[in-house]
Structure I
Amino acid sequence: MNIPGFLRIPLRVAYTLYALLIFLAMMVLVFPFVMLAALMGPLRGGNLILHGLRVWSAVWFRMVGIRHRNIYQYRPDPGRQYIFVLNHISYLDAAIAVESIRQPFRALGRHDLKRIPVFGWIYRVFVIMVDRGNKEDRARSLVDLRRALDHGISILIFPEGTFNETDQPLKSFYNGAFRIAIETQTPILPVVLLDAWDRMHHRHFFSLTPGPSRSVFMEPVPVEGLTLDDMETLKQRVYAMMEKTLTTAQQKG
């Protein structure tokens, strides 16, 4: 369907406002459930919140025309823990992660997002927050991540830390995910989000569009026997795997 140029911007604004209205309405509906689940503690309550967020993401995606599917080079074992590492390019990345990963996990996220009304309350209950500019806060977040792993819960980390604003498929990775993997001997499972930029990139709020969304689950990278001396090699190995998948997808269009 060819849309006249003069209509494209008004239609995109109207579509984004519609999607935002649905998003906020669903957040308000989910909020009481989140508060009740939070009373059950960070473990059981957090897992209940994750189930609620999965329902929310599935319904919201369908209502705004985003069609998500997982592509499995490796299908995660739901009874096993992983350090899931994902590329970070879009405001939708967190919602796509919830829709993609079908086992209990906790995410490491930016502390400033807790200030967002309604969403911030849900965020602070489910996400392990970190201020990367604060050394003590980074240390505390690592303790919280290890505690989650000790209770059979996987971890999700965006190793780029912030949105990739470079002209490369990935920006450089922080050490955190790889340090935790080695210290807890938990395998790393790379997940590449292929269409997040096209659905809503970070440069403009009104960039949201309907269409496909794909997550590629790659082969896990074992860390048995590795020490912190191997951290840089491990980081570069995972980086190369994810970069290759992104580059191949871009070449195919």
Structure II
Amino acid sequence: MPVADLALLTEAARAAGRIALDYWRRAPEAWDKPDGTGPVSEADLAVNAMLMADLRGARPGYGWLSEESPDDAARLAAARTFIIDPIDGTRAFIAGEPAFAHSLAVAEAGRIIAAVVHLPALDRLYAAAAGGPALCNGAPIRAAATSAPDGASVLTARANLAPEHWTGAAPPALRRLFRPSLAYRLCLVAEGAADAMLALGPVWEWDLAAGDLIARRAGAHVTDRHGAPIRYNAPHPQSRGALAAAPALHGALIGRLRG
């Protein structure tokens, strides 16, 4: 069944990309959400509506958790739940930048079993199913085997390298990178383009879910910022930060982060 769900997510992600590109760099209407969680555009809502119709139409028994839909507690009783970010990196999308993504996942018993992250403007589609390989555009990908923090490349916000977050200080030769989509950051770790991804503040499940499975199937270790597994489809769908890296590097970074 994860393979069938993966095929469904892949088809839906490609359809999402076609919708998004119809709005991209065409001055889509956008506004700030009233809860202060950031901007949203008419493209986010159009993609969300299509995904909800197509995915729930194909799997009516699955729960639904999306950044752009009101939360429905009925998902907590569902055996499987879609976890969706219609457009991850909305600010970049509105600005006409290409590094936005569609993040689609299926959770079962707290774990992700099928996942797709699609970047239509970059023509990249990352995918994985439980027990299978991590893929980019159909080709297998593998996380880097970096073990030492010093010199490692880490996708993270600049504020996360402030001394108060680290025992002593952040690794002195750590190389900071950044991309606006958190899902894309996880996929860059999965393909070895970066050694780690670090988020210290609370992270919504829809930002993490798909990239989590893709990174893990590529050989990375993915946890919250304290090293604990992330459980999905939680009543309050946020994790305590996130860290993804090769196992040895992951352990070394956890050991240097303050609790």
Structure III
Amino acid sequence: MLANTISSDMAEAEDEWFLMYSDYTWGQTAADAVQNSLEEQGKTVAGRTAVPFPSDDYAQYVNEAEASGAPAIGVLIAGLDLRKASNQIIASGIEDRTLAMHQLEDFVFWGMDQNTASILDIAGQVWGPAVDGGDEFKQRVADQGEIDPYVRHLLGYMSMDQGVRAAIRADSIGAPAMRDALEGHQVESPIVEMKGGSEMYWRAEDHQLIQPTYTVTSRPVEEMSDDPYKEWFTTENEFAGDDVARSIGETGCSLS
């Protein structure tokens, strides 16, 4: 869903891309999805390179991206390795190229200084401080946890919220009964408002939570805020879950 989310903005930003991706299932799937989407929109992937995960040295792979001559780089790398790759991009002097990241976790960039974090042009996100909605939840995290709210706070809340509600509907904590209570379920809980009020549901065929996604970009340094919690990014576009989720036929998933 996030690969499809960022691909439309990537296609609008540049005609030619180089992709760096983590060399395991998550990164391989992301690279294939992003490349397919870009090419369907008439854009070119000038090259791509698989990066060992985890890795402490991204110089070789950043050099490949630079040598490709592509004006834009898709960095499909997760977690703290994304921080390492971003620092290497800056060290190489090619941060002026258009940069897109697959999955933004604000926390990763908060570990950098604001100037470094400001290199991000396009990223996909399922939630973050920049998303409209959930202001009370964000403030509760900041006040009670003494930490800046970011996506994994909401993911944890969503998992518990939906698990408890499924058990109540099923009148059981047995996995098969809870599964049946989730299949095809239209989400009606505070998490809908936390994600801006758009439709959310559990797809029956593969148990995928269909939910809105967002593209975000770095704020200018002078507009980055740290109070009452860090907000260094801004939401650019929102996508309905059905518009970015692959169809059942595309996933090849079968639960029968």
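Key figures
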| read-out | value |
| --- | --- |
| Structure responsible for 19, 17, 15, with semi-axes √(5λ) of the Cα gyration tensor in Å, for residues 81-184 alone calculated and labels I, II, III on offer | I |
| Source structure (of I, II, III) for helix-only ellipticity at 222 nm (-39500 (n - 2.57) for each DSSP H run of 4 or more, over all residues; to 500), computed value -16000 | I |
| Which of I, II, III leads on mean count of other Cβ atoms within 10 Å over residues 97-104, largest value | II |
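All of the numbers you see were taken from the coordinates with simple rules; none came from a lab. Predicted, not measured: the structure shown is a model, and the values here were computed from it. Cβ atoms are built from the backbone, for glycine too; each structure is taken alone.
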